[in-house]
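So, here's a batch of structures to check.
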Structure I
Amino acid sequence: MNNRNESRRSTRPHLSFGEAGRGLLLVLLLLSSCAQKETNSTKHVFHLNLSSGYLESIDPAFAKFQYMIWIDHMVYNTLVETDEHMHTIPSLAKSWDVSPDGLHYSFHLRSDVYFHDNPIFPGGKGRKMAAADVAYTFYRLIDPKTASSGAWIFNGRIAEKDPFVAVDDSTIQVNLITPFRPLPEMLTNPYCSIVPKEVIEHWGKEFRNHPCGTGPFMFSYWDEGNALNIIKNPHYWEHDNAGVQLPYLDAVQITFVDSKATEFLLFMQGKVDFVNGIDGSFKDLLFLKNGTLRKEFRDKFRISKGTYLNVEYIGFLTDTTLDIMKGEPTANPLIRRAINYAINRQKIVTYFKNGQGTPATHGFIPAGLPGYDSSATYGYNYDPAKALQLLEQAGYPHGKGLKPIKILAQDNYVDIVNFVATQLQEVGIPTTIEVIQPNILKQQMSRSKAVIFRGGWFADYPDAETFLVVFNSRFPAPPNYTRFSNPTFDQWYNESLNMPDTPRWQLYHKMDSLAMSFAPILPLYYDELLHFTQNNITGFSSNSMNLIELKRVKKN
């Protein structure tokens, strides 16, 4: 569970494929034949559904959920952004540099960027974006009056005096209290989207539904809970390689159908152009156990899979000074390691994910980030004999005399956690499961009241530090829900913050290895993106943080 963006993902229970499902399969095939006719009539409008059923805000200071992030990325820009290959590339800043001591970052801005036309500006025409707007945006983010959920980006990192300085109209300087080399990567976060002071001050809290940015699309209409319409920004600053102004689309129309199953039916009817993942009840309908799409659907739509910087895991509270840990078997790292060896992660991916994902056997850092090591031997493979050996070493041969452990989990993960419990019992570890509401589980994890819990951690920016911070003892819960503490790890973490890329990534390997040797978590699988688009959609892309990009989309 990521304290910063914990609601970016949605995983549904696994359901089996029966006769009713086969009937639904035929219905879907029939519906899909209508898709081309439906989409041809609206060829310059992209139809997107947000299955959350609602949108809290279009103010980037509150961009804590996946769907808010998508919309904010269409309406606003950040200084730098992450491309589909997870590289940090220029956006509003055309270049940047850092002082030798790592404390001062200077970002050099483009001079051809204008805010959207807005009645608050003189004559209603969008004015030029300048360094003062960046400084205002960042100060607003950390202002307690704003109460932004993104204040963590700068808290504890920036200088106490003059952290954000507009050197001139085209240069903004960010001053830190300690070095933090992943700062440019962190500034790709949509919380850091640049906003205009006068529009914010005019609308106050109502800026949430009167957004104004510099992005490829601009706000048009919002009937909350029903429909949102954003239209092409005619003055957008980006062009394609041929010099054609972006975006290609005329508009994006957004609906709020809160059922993933209904959303997919709408997709098969051609009423939605893109679907992010599917309801668990459709997995067996569409995919074989090896993750291959069933042949009945192979010409009906486009499907893309990709690395998703999300790791699903089971966490263990490790602070043995807490009263709640007295007598708990998992206070012993040997027991935690035995649990790691007892789980067949490949079966979880195959039977509960239909091949959508990768067994998490190479540590906590997922594939897709520098710092991930596919050859790492410090992870845990399925080895029940090793689990039994560790149990005996801990003084519990075949689990004899071991107190039962209890895993807390949300209801939509019960199937996987039940499988974990079964495998633990096979090596003699008695295990029970308590189903708990997500918000209550989060509270218990934050208060160190959850001894064993199912969690997930998602990358907030494209640097492995966003995963390793989970094990830093100077941070509270969140992010350190396990309360893991190791002085060597903390020392390496601090050293990494002012290292060039390659040495930093090498140190990340060592940090991941050290943490895994104490097994504060049981990594289950590295997640995978699953995207569906209509056959007449081209130019759609996303990155491993599931940030969709529509500015180069064409609808034929």
Structure II
Amino acid sequence: MNQQLIECVPNFSEGRDLSIIKQITNEIESVDGVKLLDVDPGAATNRTVVTFVGTPQAVIDAAFKAIVKAGELIDMSKQTGEHARMGATDVCPLIPVANISMEETSEWAIKLAKRVGENTHIPTYLYGASQPNTKRNVLAIIRGGEYEGFFTKIKQPEWKPDFGPAEYSARSGATVIGARDFLIAYNINLNTKSTRIANRIAFDVRETGRVLREGNPFNGKIVTDENGESVRVPGKCKSVQAVGWFIYEYNVAQVSANLTNFNETPIHIFFDAVRESCIERGVRITGSELVGLIPLQAMLDAGKHFLKKQERSIGVDDAELIHIAVKSLGLDELAPFDPQKKIIEYQLQDASSEPLVSLTAKDLTIETASESMAPGGGSISAYVGALGTSLGTMVSNLSANKPGWEDKLGYFSEWAEKGQKIRKELLFLVDEDTRSFNGIIDAIRMPKDTASDKKARIDAIEKASQYAAEVPYQVMETANKNCELLEEMLKNGNAASITDAGVGALCTICAVEGAYMNIRINTKDLSDKAFATSLNNKAESLLNSSKSRLNKLIAEVHSAIS
């Protein structure tokens, strides 16, 4: 069964004393089953956002220890900072990451809140998906009045904590715990010191917008409805909370935002909305920063967005898309931006899962040439197929960016995207083929002392051998997708790159036929003859159709260049 993973992003009301922050994160790292991903302190806000991930039980164990330690070390009666706050651990959200639902994550958040409330003196509130009361499930509403106002607020019946004492702790304050979707905390710096301008820009872009006023939009009389509630003018961006403030460490005003649903309002759309508001108000953006981590897809979407605005092909590698996103958003203007540290998927990935494709081209040849049986022909077939797809994709990108072919940009860019997808699938199969071979070796090494041991070993060998035959068939199917890409490029692509497409076709033939050979050898000794026959027949049919298409392409290239 796939492992369940939860992300936890506690916000601690200390961003200046790094020794205190270190003591808190030490508590997190002391728990087996969690990985500390990011620690992001801010001096002006006097707040540190910590990100860690792990299995559900380990996460709430680590979060509990961190909340307890923060309550011991942070004295809220002396704490000041730009950011709104109500406790030493101001908020502690849990976010579903892998193989776990929001409902399940919410249950774990409630367990954590109950544990904090019953075992500490910290009043604890639920929010987000964990809070059924819609009148108190929004963090900003719960935190209203902040630390100073909570001594009175907590005595009101409607603000009794969900767990813990209904008495405010002067030292540690209160905390809010709940489950929510992934949130992007994102700040944009302006070339002004005016908090007033920054706030007006924030009002322009945040979902709640601003209150409607009579006459002067900034200090006129507030317009109310029949219930006496303030009428609001919505901002441009859904699922965005934003405020303007002055940041002393940068000596500029800043629009600070939480993007609570980056699928509804992506980071690049929010950035463009802020930029438009800046232009209207005579200021400009000087850089931006992420607080904590960001999903890979958000960065890839941003890269594609800005490449489209530049009228360039979007069918490029992820690293190039991320580079464009970083430069366009100004994410490296304030400090270096390391994708390996700031993108959540890169933090979670296990380098050992891709031992072959992580090698340099030279080292892969060395590893292949060694006395080890893996990587062998199956992995190399997949790799050669990836090279063939890369050549087809290269022709797509060269054609997309050819001067005078601007009207064909969308066509070639779309094909380049398809090529990148095929290339990634084949690179995955490079290591997957070797993993499948290692699975057979592991099965062969199983104990065979008893009759039951022997049967279990035989069954495991059969199952592993079948999968080792299925993987090269996946290579055949995936490499075959390259035929259409190469056909389109030879027909419509830049004629100067015709031989690149031809070499791509040769690589693809090698991939398809090499994978076919591996299917034949891996099915040879299978006990399940029906499975073997069926797979071999499918593979032979695919081989013949692929070679027919690819040989035709190769002949066309020879004809064209002669």
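Just so it is clear, none of the values below were taken in a lab; they were calculated from the coordinates. Computed from a predicted model, the values in this text were never measured in an experiment. Cβ atoms are built from the backbone, for glycine too; each structure is taken alone.
Where does the value 21 come from, among I, II, when relative contact order in percent (Cα under 8 Å, 6 or more apart) is the thing being computed?
I
So distance in nm of label points 7 Å out along Cα→Cβ at positions 305 and 521, computed for just one structure, reads 2.3; which one of I, II is that?
Going through each structure in turn, the value belongs to I.
Here helix-only ellipticity at 222 nm (-39500 (n - 2.57) for each DSSP H run of 4 or more, over all residues; to 500) has been calculated and equals -17500, so which of I, II was it run on?
Answer by label: II.
Work out which structure the value 1.00 belongs to, where FRET efficiency 1/(1 + (r/R0)^6) of positions 297 and 345 (r between Cβ atoms, R0 = 25 Å, to 0.05) was derived from one of I, II.
Structure of origin is II.
For which of I, II does distance in nm of label points 7 Å out along Cα→Cβ at positions 193 and 273, calculated from the coordinates, equal 1.8?
It was calculated from structure I.
Work out which structure the value 154 belongs to, where volume of the Cα convex hull per residue in Å³ was derived from one of I, II.
Going label by label, the one that fits is I.
To which of I, II does the computed value 22.8 (mean count of other Cβ atoms within 10 Å over residues 105-112) belong?
The value was obtained from structure II.
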